[in-house]
Structure 1
Amino acid sequence: MKRLFLILAILPLLAASCNKQPQPVSGKDDIEIPSYAAGEKQGKITYQLLIYSFADSNGDRIGDFNGIKAHLDYLDALGVSALWLSPAHPADSYHGYDVTDYGALNPKYGTEADFKALIDAAHAKGIKIYMDYVLNHSGKGNPWFLEALADESSPYRDWYFISGNPSADWRNYPMLSGYSYNKNEWHSATSGSPTLTISSTSDAVTTSGNASWNLWTWAPGKDGREVKFTSDGSGSYYSVMEVSGNTGFLVRKYSNWDAGSKFGAAEQDFTAAEGSPIRLVADGGDIFFNGSGRYRFDLTNVDTKTVYYMGAFGSWMPDFNYGNISQAENNPCFKALAATVDKWIGMGIDGLRLDAVKHICGGMNSFDNNNNVTFLGKWYDRCNATYRKTHSEDFYMVAECWMDASSVAQYYKALPANFEFDFWERLKWVLNQRTGCYFCKDLMAYRKLYAAQRSNAIAATKLTNHDETRAATILGRDIAKMKQAAAFLMTAEGEPYIYQGEELGYWGKDGDEGGRDELVRTPIVWESASNAATRYLGGHIDYDLVTDAISVKKQEEDAASLLHTYFKWTKARNSCKALWDGKMSAHSKYNDSNTSDNTIAAWYMTASSGEKALVLHNVGSADKTIDLPSDKLDNMVVSLGSVSVAGSSVTLGASSSVVFMQ
């Protein structure tokens with residue numbers, strides 16, 4: 001899709017020293033869409049996007065790699081230097097967090113060649129690619145898990161927690177040390193591997209079987225039907241039926257779809273060959289056979305039993321078992337997963353976002369942070385070793401450790417970056433309570449905790465993500481607050497993330513807040529809602545968002561839009577070293593001890609090379625004049641709302657922000 005930028009000339013760049021403000025576009029003094037030359041994006045801003053709902057390139061209404069590539073100009077204008085992609089692998093669910101093959105890509109998103117083309121095109125614009133990796137669990141349909149259930153002697157059996165009596169056995173798993181047994185996190189499954197063989201025959205068609213086992217069969221354009229098996233008297237079963245054309249089959253242990261009843265192939269959409277035994281697995285994939293005539297279906301090795309497996313996030317996400325964490329790097333499951341990362345590093349990715357890391361060792365509500373940190377340190381070292389074979393810098397890795405800052409701090413022993421969930425917890429309070437004086441003190445305290453564990457710790461700051469109620473909803477869809485949230489994000493110490501649609505003002509409540517997770521994962525509307533990538537969300541969409549009226553195109557044309565606030569403040573961060581390289585320090589007057597001016601959030605950002613900027617935010621609902629006799633006010637870098645300078649005084653309008661070079 002061709003994007004229409006209403007520009008008559010290119011916006012001049014802010015000088016690296018921040019001595020120049022953005023100049024208006026000739027003839028359109030209210031429209032400023034930044035552009036960047038090589039090496040000018042220094043702000044280390046990352047954009048989180050959902051592959052399936054970002055942009056569709058082929059008309060199937062599913063986002064894809066080529067759709068992302070087609071909109072790299074937009075992401076470049078936003079000033080981002082990295083993309084965090086939602087899981088790109090084949091998976092059981094639309095969101096991709098229940099992976100069925102870590103070494104492959106979801107074919108709905110495109111081919112490996114398409115993915116490589118995206119990586120190369122992004123790199124050409126100075127944009128890195130981070131893949132989302134799920135180390136806590138796989139999908140229930142992952143062949144590793146299916147094989148583990150099918151065969152007690154399978155090497156994959158030890159890759160998961162599988163037991164006939166978990167309430168007695170869970171203590172025997174070294175990885176669950178520090179974990180309390182929770183029966184709700186263990187789920188029943190059928191273990192065993194019946195065999196199905198299809199062969200042509202002249203035997204009479206069986207009309208009624210005498211076994212609990214049955215075939216569920218269907219053909220294109222026809223309803224499914226049940227065909228009973230008959231015992232052959234030796235512990236096996238058979239059924240004879242007429243087949244015409246390509247026909248689908250599943251085997252059921254009972255005449256229903258109860259847990260443990262369904263058996264299929266170890267791979268999805270398996271094509272059977274006459275006379276070749278098919279090894280069936282519980283919850284396996286559909287089987288298809290193309291034949292014409294009468295066929296006998298023989299079912300053998302039907303002994304099965306009930307077992308239980310741990311899935312802290314639900315029955316569809318069985319947890320991985322890495323054994324003794326002190327030796328996790330030698331664990332076969334660890335090695336297999338790391339080998340898949342090697343493939344993607346070889347293709348050109350620059351980093352990983354790790355999902356749900358605090359749950360890797362333990363369960364949902366009881367976890368072992370010491371083991372988690374040890375495991376993640378080994379994981380990072382293994383991936384970084386591969387990356388450093390072809391790169392001079394270290395591999396990037398950021399973790400979702402959803403805890404308060406003091407608890408997250410210990411994870412810096414293992415990883416260079418972690419998401420700072422407390423950033424948004426504090427900021428939403430600041431904006432909604434209109435009290436800014438404590439913000440700098442809080443953030444500086446968090447940075448001190450991190451630095452005690454890693455001197456170069458990276459705080460990955462953000463507003464909300466794909467698992468949280470949207471920032472716009474929490475801020476009451478107040479456009480002034482939403483704009484100021486962007487200004488805070490771009491002027492604080494850390495490396496900021498922008499979540500897909502945040503820059504457009506998308507709203508929505510997640511499932512924990514009475515909504516649905518899909519409602520915070522809304523597709524981007526570029527020019528027309530008719531082209532939005534809506535298909536994967538199954539109709540669970542707020543169509544008040546999927547509209548041409550608030551599309552990217554409309555917001556690009558509106559200088560007062562939230563999108564233009566993001567353009568402006570990401571440009572400032574990228575161009576001003578004091579912002580992108582700076583460390584926060586408190587202002588001598590406007591700080592946590594000055595509660596009489598509590599609507600003011602103020603701090604300095606000082607770069608390693610000495611450049612210094614003063615950051616001011618008035619989060620109040622009225623104008624605020626402050627006196628700054630010791631600060632320089634003659635070099636304004638960027639502003640939001642109403643800002644006026646008179647001598648040593650600055651008047652900030654309601655929800656207004658400004659940055660001055662010192």
Structure 2
Amino acid sequence: MSTVIEVENVSKCFPARRGARDLRGRGGLRDWVLGRRQEMFTAIRDISFTVGAGESLGIIGRNGSGKSTLLSILAGVTLPSGGRVAVNGRVASLLELGAGFHPVLTGRENVYLNAGLLGMRHAQTDAVFDDIVRFSGIGAFIDQPVETYSSGMYVRIGFAVAVHSNPDIFLVDEVLSVGDEEFQRRCRVKIGELREQGKTIVFVSHDLGVVNTLCERVVLLSNGLMVDRGSTQKTINYYLRQVGAEKGIHTFSGGDSEVIHCEGRVSLFHKKEELSGSGGFQMEINSYGQLHLSSMAEWTIEEKDGHGCTARGRMPRLPVELVWKMWLDEAGRLFWELALECERETQIEHIAALMGFPTSYARWLYGDFAGPFPEILPSDTRWSMVVAQENKQREAVLLPEKGRTLPPVIARVESDNPHYGVVLFNSEYIKFNRMVMAAAAYPQHACLFKPGRHDLMRVVLDLNRTESELENMIRAPRMLECGPLTVQFKNGSLCLFHHGEELTNYLNVYSSMLIQQLWNDSQSLQWGAAQVIDGGISLTGTSRRFPFCQHWELRRDSDALRLQIWLETFETLEVQECHVSALLRHEYDQWRTEHEQGRFAPFEPEGTHWVHFNRSYAPGRSVTALCGTLPSVTIAADDDCPAVRMTVLNTTLQENSRGIQALRPSESGRLCFEPGRHLYFSGWIRIGSEAEGGGAKAASAE
């Protein structure tokens with residue numbers, strides 16, 4: 001990679017000026033006439049680095065550290081007092097947007113003037129003029145004098161000209177915060193596109209998140225000196241540690257983890273490698289449709305030690321103080337308790353803890369679901385949801401790419417408020433993060449926060465589990481061992497296993513109700529977390545279409561699963577029929593009920609409907625599917641169960657499943673459920689031995 005910028009031992013000094021005393025006092029006109037030596041201020045001293053073609057370099061540091069001075073030297077705006085600078089290529093400097101614009105000339109004339117200052121010929125400007133106007137959003141004002149423009153219009157057209165001048169090198173100084181939110185988003189996307197095109201970028205910013213996203217390397221300046229350089233994450237980490245004495249910042253550690261709270265942002269490190277993405281972890285409040293970030297607050301560390309701290313942040317535009325208590329235990333788990341204190345009654349519609357992680361986390365586990373994160377593209381200007389919000393759980397797992405040293409992460413939210421849960425997103429391209437959001441949307445009747453303290457939630461991040469351990473942690477609360485039978489609740493259905501071999505197929509064991517000619521399968525319900533009950537677990541699924549929910553109670557028996565399903569209706573509900581069914585592997589070839597037995601017919605190649613085989617629909621208590629190589633599977637109703645008819649069926653060939661079913665039809669055309677709680681099904685699911693299945697087959701064959 002060729003070098004396009006060389007900075008060697010560069011220093012810059014300025015005369016120390018003293019306001020009104022410039023003419024009369026020390027260092028003023030009299031001293032100048034008499035040849036007396038002026039006091040000098042050194043802005044930067046002995047700075048050396050190189051930038052390769054297509055590389056992105058960030059320059060960070062506190063105000064007054066020399067960042068803008070260094071960038072001005074690279075742009076040729078000012079000359080160094082010592083050292084050597086070589087810049088090879090055409091440069092566009094975004095130091096002062098609109099520099100070189102004449103107020104009397106029109107926007108059109110200034111576009112050509114400014115483009116010429118950036119080295120563009122008239123024909124080149126003609127080729128991109130329409131793109132410049134379109135990007136700036138100036139529209140019909142392009143032929144008005146610039147002196148009539150608002151300050152926002154002025155910077156927009158200045159930025160548009162600069163980014164369309166197609167130079168080799170871009171020098172950028174804190175310009176991604178100009179204009180309104182929509183224009184800022186377009187600016188960030190454009191910078192991202194330039195980076196993808198291989199342009200060389202030198203970027204100065206206080207937004208460490210944006211620097212972390214845009215830059216492969218970072219130069220840190222402190223009091224004019226380059227104090228560290230290296231990887232972006234390590235340099236940012238070093239910078240944060242250097243400012244750890246300020247009132248809103250504290251660093252603490254535990255196990256292999258370290259945390260830095262920096263003015264309403266939390267950075268998490270594991271074995272000295274940063275796990276938090278650009279922007280770190282923040283809190284977000286939505287009040288009257290306006291977003292308020294914790295990084296906007298004025299923060300004070302109230303209590304602190306080597307393992308944690310309590311921080312308080314006063315929001316500038318809300319009568320609210322944020323109270324965070326954070327600590328790391330000996331295992332390196334992060335505990336983050338979030339509360340707020342209202343000075344007066346305040347309406348808050350949404351509260352979230354936003355946790356950004358790098359895109360090296362490529363996969364996720366979330367309740368019954370798992371999958372890869374989609375790729376984040378330069379065209380992604382907004383967050384995109386990875387898992388549908390109606391599947392909201394209280395914990396999620398992030399898994400790194402194969403071969404990466406990053407640890408798997410499980411994030412869990414704990415709260416007495418039922419509205420809280422965890423949702424997964426991809427951020428927009430400029431942030432380039434995987435986002436874990438622990439959040440609650442408050443309904444209209446509960447969004448007024450009274451004066452006083454409100455404890456919101458506790459977020460727990462555990463970095464010490466293996467991938468297999470996390471899979472078990474996520475799914476173990478939904479699994480029961482019932483003798484030879486293992487049952488896993490999965491997204492509104494039950495998967496049946498015998499010695500690790502799955503017996504179910506397609507929809508597994510599920511319930512369904514026919515309402516207004518629409519089948520409402522249990523998989524379509526919105527299911528919450530599993531709750532531990534005596535001998536098992538319970539789960540609740542709520543319909544998004546009709547006014548009901550189902551409560552499933554799963555209990556271990558000695559050799560079977562005890563299953564009770566309760567239907568809770570919130571209005572009068574008329575149901576045409578309902579059932580509990582088990583769809584099994586196609587190898588099952590025989591069936592029996594108390595009234596009859598037979599063989600499953602071959603699947604119909606052209607069939608489009610499910611086909612029932614039993615001829616008797618008399619009430620019954622059990623139905624069994626059999627196979628010579630697999631254990632039998634039985635659905636059995638107990639004495640408390642409402643009357644059911646046991647049936648058997650084939651699905652279509654595409655679904656390739658055998659079905660056994662406890663059907664509950666209506667004798668009068670409708671089952672009418674008044675508001676309240678009703679027993680839907682009560683009984684067992686049992687599997688037999690391989691010998692039992694084979695024996696039954698032999699007996700049937702005889």
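Ranked by relative contact order in percent (Cα under 8 Å, 6 or more apart), which of 1, 2 sits at the highest value? Don't jump to the answer; show the numbers that get you there.
Details: 1: 14; 2: 8.
Going through 1, 2 one by one, relative contact order in percent (Cα under 8 Å, 6 or more apart) is largest in 1.
One of 1, 2 was used to compute distance in nm of label points 7 Å out along Cα→Cβ at positions 62 and 350, and the result was 3.7. Which label is that? Kindly include the intermediate steps, with their values, before the conclusion.
On the way: 1: 2.8; 2: 3.7.
Comparing all candidates, it corresponds to 2.
One of 1, 2 was used to calculate mean count of other Cβ atoms within 10 Å over residues 606-613, giving 12.0; which? Let's see the in-between values first.
Details: 1: 14.9; 2: 12.0.
Checking each candidate, the match is 2.
Tell me which of 1, 2 gives 7.7 when you compute distance in nm of label points 7 Å out along Cα→Cβ at positions 118 and 614. Provide the component values of the computation, followed by the final result.
Numbers: 1: 4.5; 2: 7.7.
Derived from 2, not from the others.
If you rank structures 1, 2 by Cα Rg over 2.2 N^0.38 Å, which sits at the top with the largest value?
Going through 1, 2 one by one, Cα Rg over 2.2 N^0.38 Å peaks for structure 2.
If distance in nm of label points 7 Å out along Cα→Cβ at positions 318 and 406 is calculated from each of 1, 2, which structure is the one that comes out at 2.8?
Working: 1: 4.0; 2: 2.8.
Attributed to the structure labelled 2.
With helix-only ellipticity at 222 nm (-39500 (n - 2.57) for each DSSP H run of 4 or more, over all residues; to 500) coming out at -6500, pick the structure among 1, 2 it was computed from. It would help to have the intermediate numbers written out before the result.
Working: 1: -6500; 2: -4500.
Going through each structure in turn, the value belongs to 1.
61, 28, 28 is what came out when Cα extents along the principal axes in Å, for residues 134-333 alone was calculated for one structure; which of 1, 2 is it? Don't skip to the answer; put the middle values down first.
On the way: 1: 61, 28, 28; 2: 65, 42, 29.
Going label by label, the one that fits is 1.
To test your reading of the models, identify which of 1, 2 gives 50 for percent of Cα pairs over 19 Å apart, for residues 70-157 alone when calculated. Numbers along the way, then the final one.
Numbers: 1: 50; 2: 45.
Comparing all candidates, it corresponds to 1.
Since every read-out is calculated from the coordinates, none of them should be taken as a lab result. Computed from a predicted structure; not experimentally measured. Cβ atoms are built from the backbone, for glycine too; each structure is taken alone.
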